[in-house]
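Take a look at these structures.
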Structure 1
Amino acid sequence: MRKDAAASDKLRHEVRTWLSEHWKGVDDHQWRLDVVLAGWAVPTFPENAYGRGLGTALAQVVGAEFEAVGAPRSCQDLGISAVHGWVRMVGMAVARFGGAQLRETFLRDLLAGEADHGVALYSEPGAGSDLASLQTKATLVGDHWVVNGQKVWSSSAAESTWGVLLARTDENVPKHQGISFFILPMRQSGVDIRPIKQITGDSEFSEVFLTDVRVPVENIVGEVNGGWSVLQEVLAAEREWLGAYLEAGNRPGVRAEELDRSGMVSSEGSADLIDAARNAGRADDSAVRQAIAQLHTWRLVHRWNNERLMSGEGGSSPVAAAALGKLASSRILHATGRYKAQMLGPEAMMYGSSHRAGESVNREVMNAFINSVGGGSDQIQRNIISERLLGLPRGHAPDRGVAFKDIKKSAAS
């Protein structure tokens, strides 16, 4: 215990000294770059990847010192914004598995906020839940990989300057063993982005067609044909972040002084449900109060489990723990939309600018499906939980151990 306290005190003194010498009250590009180069942006990253190799507890000491003087870090390693999500997912993968050149360029720019618009190029029309069946192909030609194929359900592709790409680099081995993980520059010829209209009328997702697209050889993350293991690390981080991000977006916080005086809910996190009940004139309905209490409990437990996972206490299978959190978040979001629709009654069937309350609830109900599909469907999360957390036998897979080229021949015959 004394050793931990001494380490914290020593680190606190180092951070304070550094801040006194470098923080001039101006948050500009040079400041962010200085923070990255000093290893303070994400201090949990390894020292050879612009980090300090610190544990979560000491990283929080760094964050507290920056916050105390009002100095922003380039990217908080425990945040839930979209940029933080990319740092947690892709930044972590590049820090652990990327080559020296990729770390020195892409990772530095990502942490400094210069490469913050990214897109995940994973799913394909015939490879969604069974992602390992993807057919987008990457062929090594000189000092570049040449990529051809199609991706779908790619978020914010049109705004992205780079993408994380899964592509097949070997058809002569079983499907999971012939996939590689790349950082792909999006602003080049051969990248054709076509928006997809969603049930809400928005177009947050796109189809992406790749024709002779070039990826520098140094942009591979991990070993050639080792992309599936890199992906598992990235998806675990994505599930953890996506659940927290979407739930935060659907659940405005509430300060202590705004808590419900009637005692309907006596802790933060369910102000949206309280407001929905009051606006519908059903705050005194016992069934509504019971539903709010139940959902509030789910939210609290889910938040606590996320905090355990982020602190490194996710148990022996952090991937399964992340899947559990994402599945819980999905169920919470669906329940939130359902309960609000029930509170609103018949008006929940109305849609359009003249029916604001109904439109808001309808959008919440529809948007809940994003978390049920994005980052791996609920069904995939249940498989992960059953196999890795509960120890149940794996489901039957007739293509297990079969070379991918032979699977394609079988499907065509």
Structure 2
Amino acid sequence: AALISLFSADDEDMLGAKAGAWWELNPQRGRANNSVVLMRHKINRKSFMEIWKRVEESRSGEPGFYLSNDKEWGCNPCCEIGLRPFQFCNLVEINVSDVTTQEELNARAKAASFIGTLQASYTDFHYLRPIWKRTTERDALIGVSMTGIASGGVLELDMSKASLEVSKENRRIAMQIGIKPAARQTCVKPAGTTSLTLGTSSGIHAWHNNYYIRRLRVGKNEAIYSYLAGNLPELLEDCRFRPHDTAILSVPQKAPEGAITRHESAIDLLERVKKVSNEWIKSGHKNGNNTHNVSATITVKDEEWETVGNWMWKNRKVYNGLSVLPYDGGTYVQAPFEDCDKETYERMLELVKNVNLDLVREETDETDLSGEIACSGGACEIF
């Protein structure tokens, strides 16, 4: 499940929630993204950098930062959607990894906006208090996201023009079906699960490496676990934190030739966040105290912490929330990504080729909706 805990800057317990050997005493905290809320008009450089130093020393990438213009506003668990209290995300994603022309990008953006606008009309929340319906209808949010940004040439195209197509189509359909145009329209979500389905890099992130292992959690009550345990146990291991009911599935991955990998500097990724925020996110913002956001996890090498902290302070107006993690994985065990060499990739690939999903039979529906929701994944990708 995905969870974000937003807390005040003077909350010492939360600031230290993932300090020391937290994974031994409180392994359940691995499921939470804990972010300190900083008001843009109040925070000063000294206080910001003091918190940043704690992030570096924790080796867990926490606390995360959530910069806001309104103390009453929050976000969804992966921080790509700016939310009032009592409000939902409404996410649609486009694959931009194989986009080659402006016309193609515009067409995909328009199609995603069409779907998102239709979804925004579904507000019959009979199981919630009326305020949820009122707030949802007030802003009629959509969140058109892009994934595979580091896989192809979309960065050479004009994302602001594509964002304009989102706005035009949203207004056109909203008028036809009798809802308000969306107050905030464009975002970038972490896309950890979507990228596996599409075979792309995740959201704005680079590919992890030329060759790497991707780890996924699998319930031991699921049919796929029974099949793999009996036929390809080499791909499975018990989950460190829930060995009684959860296993870890390891899948070999290979980046396309010429793709951006995480060997880029942290500043390279942050500048990509800035570019997409300025061209894609801000162009899709119509009203509201906070914009939507580019959800990103920044991996920071030991020598980069000061530089990254300075960038985040200087550019605090181009993001709401960012997650960071030490380049070596820090204090996380069974991290979702691990480098491997070509030989390991090819050996594991031979095992994967033997998987026959026709032999997987579900007698009951074991789909874990909490694991399938669009928000699951980014620092959601961390754990």
Structure 3
Amino acid sequence: MIERTILHSDVNNFFASVECATRPELKDKPVAVAGDPEKRTGIILAKNEIAKKSGVQTGQTIFEAKRICPELVCLSPHYGLYENISQRLHEVYLQYTDLVEPLGLDECWLDVTPSLKVLGKTGEEIAYEIKERIKKEFGFTVSVGVSFSKIYAKLGSDLKKPDAVTVIPKDKFKEIAYHLPLNSIVGIGRRLNSKFKLININTIGEFCALKESYIHDLLGITGVKLLQNLRGSEEDKVMCYYDQPAPKSVGNGTTTIKDIQKREDIEKVVAFLAEKISKRLIAGHFEGKTISISIKSNELKRYGKSASYAPCFASETITAHAMQILDSFYDYSLPIRAVRVNITNLDKIDKAKQISFFDEKPSKTAIGIKNITSKYGSDVIYKASDSEKFINRKNHREE
């Protein structure tokens, strides 16, 4: 019987790598993609290996990054280009199997089990072939993990970067993984990792030694599934590329360190969220009909409302609809501390519509972010679920 073989391919420093590959003059230069390159308080979103070796970190301001690396080249993000490259990568993966499950723009799982006999190759050989093809055809590198499950294939791609293949076989996964820090695993964020540290659970192996009942009480059924995956007793399936279900909703929430009250300032925060939502919709080829916005005042009271419109995925359209909804129930008499925007009733996007969108003028979101950070400071906006990342920004790392 052929052993289940899963690959996880992860483009190294995706945004920066795409920029460097499409602009030969950037070769051998430290390059970063930043939220607002024209302003020194803009945030580094991604960087290439040269910049990384110079000490540049994701989450730094441009000012901080250039103090470390004066020759750093900072570029604005080109999301349409990244989406196009992502689709071309998927086309490469689909030549090996139709069991391809994207994770964002730059990562994919591939179940190549049915292909092993047909191709007459091992999973490791396929991984190396894909890695070299991408380097030759796209001009950038990927790291590929090979294992018997999705969770360990992803761990493999994370363990060795850049331009590497890492195999975690089923008969050696405990030996390879159990001594690693618990937060090496996708799904274990900083906050959850800190909770486990308080009870002296620091490694994957220590987590796997816990009782299922304890994990269920602590994390629910999702935690139990994670435990079973890490123990190797449960293996998630890789979905067929053509059968990816639409998520029920896509949303982002933001907490402002300083309260904001003026409509134009709140709109800039909404635009910040809409840009993130739009990126996720485009990555999954979805558009949505129902938009909701909720706010929390400085008195910790919550308000919210939703409305349905024609299907959309563009950030400026989402922003306009969300603000229209907000105007219908909020009079701006109380300062706002938190905002959340969601889009639901999702469906697959029309490809022609998506392509035409990328021919339109650039989003105004960067201008809005520039204005609000000018007024309130560069750290005024941070993602609610990742608050610790921004508070401890210098400790954040991009792999």
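Data overview
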| quantity | calculated |
| --- | --- |
| Source structure (of 1, 2, 3) for mean projected area of the Cα convex hull in nm², computed value 24.6 | 1 |
| Which of 1, 2, 3 yields 3.9 [distance in nm of label points 7 Å out along Cα→Cβ at positions 65 and 345, calculated] | 3 |
| For relative contact order in percent (Cα under 8 Å, 6 or more apart) computed as 21, the structure of 1, 2, 3 it came from | 2 |
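Where a number appears in this text, it was derived from the coordinates with a stated rule and is not lab data. Since the structure is predicted, the reported quantities are computational estimates derived from the model, not experimental observations. Cβ atoms are built from the backbone, for glycine too; each structure is taken alone.
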